[in-house]
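Each structure below appears as structure tokens.
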Structure P
Amino acid sequence: MIDGGCLCSAVRYHVTGSSKHVTHCYCGMCRKQHGAAFATYASIRRESVELRDPANALSAYRSSAKVLRSFCRSCGSSLFWSHDDSPGWIAIAVGTFDGEPDRTPDAHIFVGERPAWVQICDALPQYDKSVPPHEVKSGE
């Protein structure tokens with residue numbers, strides 16, 4: 001089980017299932033939203049995520065035609081993204097977990113958009129583009 005939430009704790013979540021994939025994403029939208037060289041997300045079945053948001057602090061932004069990104073309107077923490085073509089899945093920002101993820105990263109995605117100043121120094125598979133992270137083949 002995974003617990004997590006935003007920086008100010010206005011939005012909390014509890015995950016009862018395990019993640020299918022964890023990916024480091026270098027797409028421009030993830031980099032802008034996180035203010036970092038890449039974002040790390042765990043792809044999890046939506047039905048296994050229990051959201052607690054008593055102050056209605058969770059807000060969403062449609063960053064592209066099929067992607068919805070959710071964040072805390074109180075502290076600005078990036079929490080989730082979802083893709084319209086995969087309604088049963090949600091990607092959770094691993095940095096918002098209270099503890100360690102249930103698995104190590106499986107791949108680097110959107111490496112074609114990686115900033116030139118970032119070096120990838122591990123042996124994980126690299127994909128120039130990607131389908132939604134839960135569909136990345138991880139050798140399971």
Structure Q
Amino acid sequence: MRKNSIKNIRINGEVQRVVAEAIRSSKDPRISPLTSVMDVNVAPDLKTCKIRVSVMGSDEDRRRTEEGLKSASGYIRSTLAHELNMRYTPQITFIMDDSIEYAIRMSRKIDEVAAADRAAQEARNELPEEESE
């Protein structure tokens with residue numbers, strides 16, 4: 001199976017759905033409720049799986065969630081085996097992803113720049129009117 005084949009894309013989507021549900025139903029208190037499964041990459045041979053996970057919150061929340069996910073990987077893998085009929089159940093590797101936090105930071109910066117630009121435009125438009133009076 002090729003890396004970007006239709007079959008591999010479908011498998012990635014199904015694994016993402018099952019893993020997200022397994023994380024939600026996990027009883028580990030270390031796993032933050034604000035955990036999102038961003039991306040799943042199952043190897044073409046179905047033996048390994050890299051799961052990118054994003055956690056909203058502090059660095060301590062991310063660290064604790066990462067520990068919780070590593071300890072819950074057996075449960076998540078067994079859930080994956082029960083839910084999906086695959087030849088192999090892949091070994092799971094969790095990778096912490098900060099793309100959501102990065103997007104929020106960039107959005108705030110864009111809003112700040114837009115507000116500063118609006119303020120500068122208003123100042124420029126008001127100055128000529130004041131001078132003409």
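Output the label of whichever structure in P, Q has the greatest value of mean count of other Cβ atoms within 10 Å over residues 7-14.
Greatest value across P, Q: structure P.
Supply the structure label, taken from P, Q, corresponding to helix-only ellipticity at 222 nm (-39500 (n - 2.57) for each DSSP H run of 4 or more, over all residues; to 500) with the calculated value -1000.
Checking each candidate, the match is P.
Taking FRET efficiency 1/(1 + (r/R0)^6) of positions 31 and 47 (r between Cβ atoms, R0 = 30 Å, to 0.05) for each of P, Q, which is largest?
When FRET efficiency 1/(1 + (r/R0)^6) of positions 31 and 47 (r between Cβ atoms, R0 = 30 Å, to 0.05) is computed for each of P, Q, structure Q gives the biggest number.
Starting from the value 2, 10, 16, 17, 12, 9, 7, 5, 4, 4, 4, 3, 3, 2, 1, 0, 0: which structure in P, Q was P(r) over Cα pairs in 5 Å bins from 0, in percent calculated from?
Q
Taking distance in nm of label points 7 Å out along Cα→Cβ at positions 71 and 119 for each of P, Q, which is largest?
When distance in nm of label points 7 Å out along Cα→Cβ at positions 71 and 119 is calculated for P, Q, structure Q comes out on top.
Any idea which of P, Q comes out highest on relative contact order in percent (Cα under 8 Å, 6 or more apart)?
P
From which structure (P, Q) was FRET efficiency 1/(1 + (r/R0)^6) of positions 79 and 103 (r between Cβ atoms, R0 = 30 Å, to 0.05) calculated, if the value obtained is 0.95?
P
Rule-based calculations on the coordinates, nothing more; no lab input. Since the structure is predicted, the reported quantities are computational estimates derived from the model, not experimental observations. Cβ atoms are built from the backbone, for glycine too; each structure is taken alone.
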